[in-house]
Structure 1
Amino acid sequence: MNIRMILQEFAKGRLSIDDVEKKISVHSIEFAAGNIAQLDTAREVRKGIPEVVFGEYKSQAEIMKIVNAILRRNDSVVVSRIQKADLPKLVSLLRNKDLKVEVGKLSTTILVSRKSFTITKGMPKIGIICAGTSDIGVAEESRLIAKSMDCDSLVSYDVGIAGLHRLFPALRHMVEQDVEAIVVVAGMEGALASVVSSMVNLPVIGVPTSVGYGFGSAGIAALASMLQSCTFGLVVVNIDNGIGAGAFAALIAKRLYTKRADISIHRPALQPVERKRFRTFKRL
């Protein structure tokens, strides 16, 4: 039972104030999988980010127990880096429980939910760009965590600087669609993040990936390059941390979306001259 369900039961008179206080006090932690996991079930209420399970070193049975425990309290959970051999069976088991499961493209990260996620017009939006096809799995982590936070993603993959002309139409479209932040995923030398950051007046989150070879491989060169960037408006997460980048971008988008809604209610609309000033960068 999540917080909303507890309050609904209270509103219907099925729970007393004491019952509500007791349920909320024990709501934040749940043990799962033989007490090896203490789940932060209140994270979604507290931060707007659902629980995320790092599946790389967990067995299929452990993941199932943890996911079941989370979904007893919350609507959704993201499971990242599932072992490839376990992925098909795990997805099948979850779908057999009438759960909605979305698998990231070229990824072993999944979004599991008790509800259907519907992308509607006017939802907060982020952009996600990746340099090469080998980076798509990490980019999809960003997309899935953003989707779990009710945030739409405009994606454009394989637009790295080896063919720089591919980037401009994608970037123009994202700016025209009013994304609030852009996640840039790149391996090798990681230059794409600096290029994007130099061209837009939006927050850019760089994700270095472990794609590469030789000196500076395993993402070290991409990380160092992004950290040494001379462009402003670029922040960098750790190597392959698509989850962290997507969550950060979605938090930005949702906060700005909420502020914009408040402004539209309490203030008059921008005059044409003022509006033009805020659209300068749409001429990319």
Structure 2
Amino acid sequence: MGTILTLEHLTYTYSPDTPFEKVALDDIDLSIEAGEFVGVIGHTGSGKSTLIQHMNGLLQPTKGRVLFRGRDIWEDKKKLRQIRFAVGLVFQYPEYQLFEETVEKDIAFGPTNMGLSPDEIKGRVREAASLVGLPEALLKKSPFELSGGQKRRVAIAGVIAMRPQVLILDEPTAGLDPRGREMILRQIKEYHTKMGNTVLLVSHSMDDVARFASRVLVMNRSRVFAYDTPEAVFCRGGELREIGLSVPQMTMVADALRQRGYPLPEGIYTVEQAAQALLLLFRGGDAPC
């Protein structure tokens, strides 16, 4: 489907020409293909949040360019509004931004600002609510009556209702209990499968990224450390540990089993892969590479 987002020599400096000057992004070159599910990982301060805020024009590069479908998003500042409809960004703890009287009005806020007709807005609200697993009965309720996980889904639905071509989520499961976290992640994956849009998921959880991403972007010290398939990235476990990151739990389990003499292949990072490899091994066959 082609490249949807391109970053060319992207550099961003906070508080330039002051004693507090800090380079947050340093000469980033990156191309993201349409339809990918990209997991974005990196330790605190690596540049993840600064990077994603450039992708929809919330921050303007100090140097370099951000291209959406081949066009510099800053070439005409009047069109930035349209870029933000096309590249939707869900901030960490987005439920803190809920403010309307009802769930329905909160989800409708973005589509209303797009100038859509009432019928179109109504349809988008119901579509978005369904995609994130919100029953229609909740639409007339105050968002402040909902649970933490439900509020999070309302906030995500508000961005999805604008039908962005790229959906970026910054730690969407932060602060949720395990059940709420699992529900949010599965609904994001179902949304990606159904809509076929590009999704970027910023996460501290290697296991979540391993389960859902088709590509993994690793940030370190304001630069791209790796951008590749999960197999290729998690095979570099030693290097990831050197920069202060972990690897998925199944990768650690497979490493431990190899140290005990079990000839498991490299590139195991999910429960399903580990189970398949162990079944083949114990049946006397060759484990998959």
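Bear in mind these aren't lab numbers, they're just calculated from the coordinates by the rules spelled out. Quantities reported herein were computed from a predicted structural model and do not represent experimental measurements. Cβ atoms are built from the backbone, for glycine too; each structure is taken alone.
Summary table below
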| item | result |
| --- | --- |
| Structures 1, 2, by relative contact order in percent (Cα under 8 Å, 6 or more apart): label with the highest value | 2 |
| If distance in nm of label points 7 Å out along Cα→Cβ at positions 42 and 66 is computed and equals 2.1, the structure in 1, 2 | 1 |
| Structure from which 1.7 was derived, distance in nm of label points 7 Å out along Cα→Cβ at positions 58 and 74, options 1, 2 | 2 |
| Winner on FRET efficiency 1/(1 + (r/R0)^6) of positions 98 and 138 (r between Cβ atoms, R0 = 30 Å, to 0.05) once structures 1, 2 are ranked, highest first | 2 |
| Per distance in nm of label points 7 Å out along Cα→Cβ at positions 154 and 178, the highest-valued of structures 1, 2 | 2 |
| Winner on mean count of other Cβ atoms within 10 Å over residues 82-89 once structures 1, 2 are ranked, highest first | 2 |
